[in-house]
Structure P
Amino acid sequence: MKILLIGPPASGKGTVGGKLSERLNIPLTSVGELLRAIPENNPLKGKIDKIMERGDLVPQSIIAQLLKEEISKELSSGGFIFDGWGRRKEDLDYFDPGFDKVILLEISPETALRRIASRRTCEKCGAVFNIEYIPPKKEGVCDFCGGKVTKREDESEETTKKRLGIFYNETKETIDFYKKNGKLLEINAEGAPEQVFNLVLKALGL
């Protein structure tokens, strides 16, 4: 099964994607993580690093190439989950993997702001926690690598509001497109992670 996750900041895409990946035994590919984890021997590594260091967006043509390489691996032969690609109609002009289902995680702007205010990230491995729903077992310490868990500087209220505006402007056309094609599953993601995941499983018929 080929699945796309769409949702505003803090809607739980990473959490749902991780659980779904385990349940279906298919890989979760996040565009952001994919760009950060490019191996040193990849010929695009230097170019991408320079672009990201400048704070510019990596061209869609490059991301499309990386995603094609990713899903050509044996691990993706049974399907995959994408987070961060296909939420804009122009993404599909570069690479349309032919999603079977598109899961839209819906939360209010107020919920997004509250969740991001509670979000904490490991400085070492990048694991994400939420002191409201999924706090680290030991305060300030990552459950996975023991690194320091802190609040990211780029997750201010002002930045979050800007990201929310971009999300709604960029995705409306795409969401309408997936709905018209009968692929869209709209999920109320306001609840706790386990509740939201159960709604996703029910919508997928699992």
Structure Q
Amino acid sequence: MSRGSAALTAARREEILAACAKLYESRSFKEITIKEIGAATSFTRTSIYNYFETKEEIFLALLQREYELWVEALNDVMSRRDVMSRGELAGTLARTLTDRPRLLRLLSMNLFDMEANSRPERLAEFKLAFGASMEAVERMLAKYAPDMDGASRKRFLYAFFPFIYGIYPYTSVTEKQRTAMERAGIHYVYQSAYDLTRNCLEKLLIKDKED
């Protein structure tokens, strides 16, 4: 493949993702069709199938891009800060993550179905981005909490990353959900995504230090 065609492919893939992201701002995954995504691009609608075979592949690629942008933010922090306390680390990690609301919303979707309806090569590309995010967080732990050993860092990662999937649905409650909880006698206390995430991170970091 020539550099020109590779650049065109990359540009068109990015245009498809941008169109999907725009639609996703006001609509749900179920409401958006691959036809609508294609219609929002500047090229022939049927050409979208040259880049993505299913709607799930498009959303998986959008999630991959969000992970990549989060890694960039983490790397930027590490390039600018040499030292920070565990409290500062909790706040910084929470901020870099919650600055990406699209990432949090995508994570609240059914990732199992997205992966099942994507080709192996697309899934492998996504897994590379996901793995890079875990590696970046682990590098931050090694840099800013150097007293954590390798086992402690792994325990942190496998507690924190599953937690991430519940941030959006817990902090983005609709009026319909509020009414349902009131009828069920559930007292809901609103927390921002940042506050919820920082509280979790502080507890994980403090517990490790106490242990």
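Just so it is clear, none of the values below were taken in a lab; they were calculated from the coordinates. In this text the structure is predicted, and so the values were computed from the model without any measurement. Cβ atoms are built from the backbone, for glycine too; each structure is taken alone.
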helix-only ellipticity at 222 nm (-39500 (n - 2.57) for each DSSP H run of 4 or more, over all residues; to 500) computed as -13500: which structure among P, Q?
-> P
Origin of the value 0.20, where FRET efficiency 1/(1 + (r/R0)^6) of positions 52 and 100 (r between Cβ atoms, R0 = 25 Å, to 0.05) was derived from one of P, Q = P
Answer label among P, Q for the case where log10 I(q)/I(0) by the Debye sum over Cα atoms at q = 0.10, 0.15, 0.16, 0.18 Å⁻¹, calculated from the coordinates, equals -0.53, -1.04, -1.12, -1.26 = Q
Highest-scoring structure on relative contact order in percent (Cα under 8 Å, 6 or more apart) (candidates P, Q) is P
Mean count of other Cβ atoms within 10 Å over residues 76-83 derived as 18.8 - corresponding label from P, Q = P
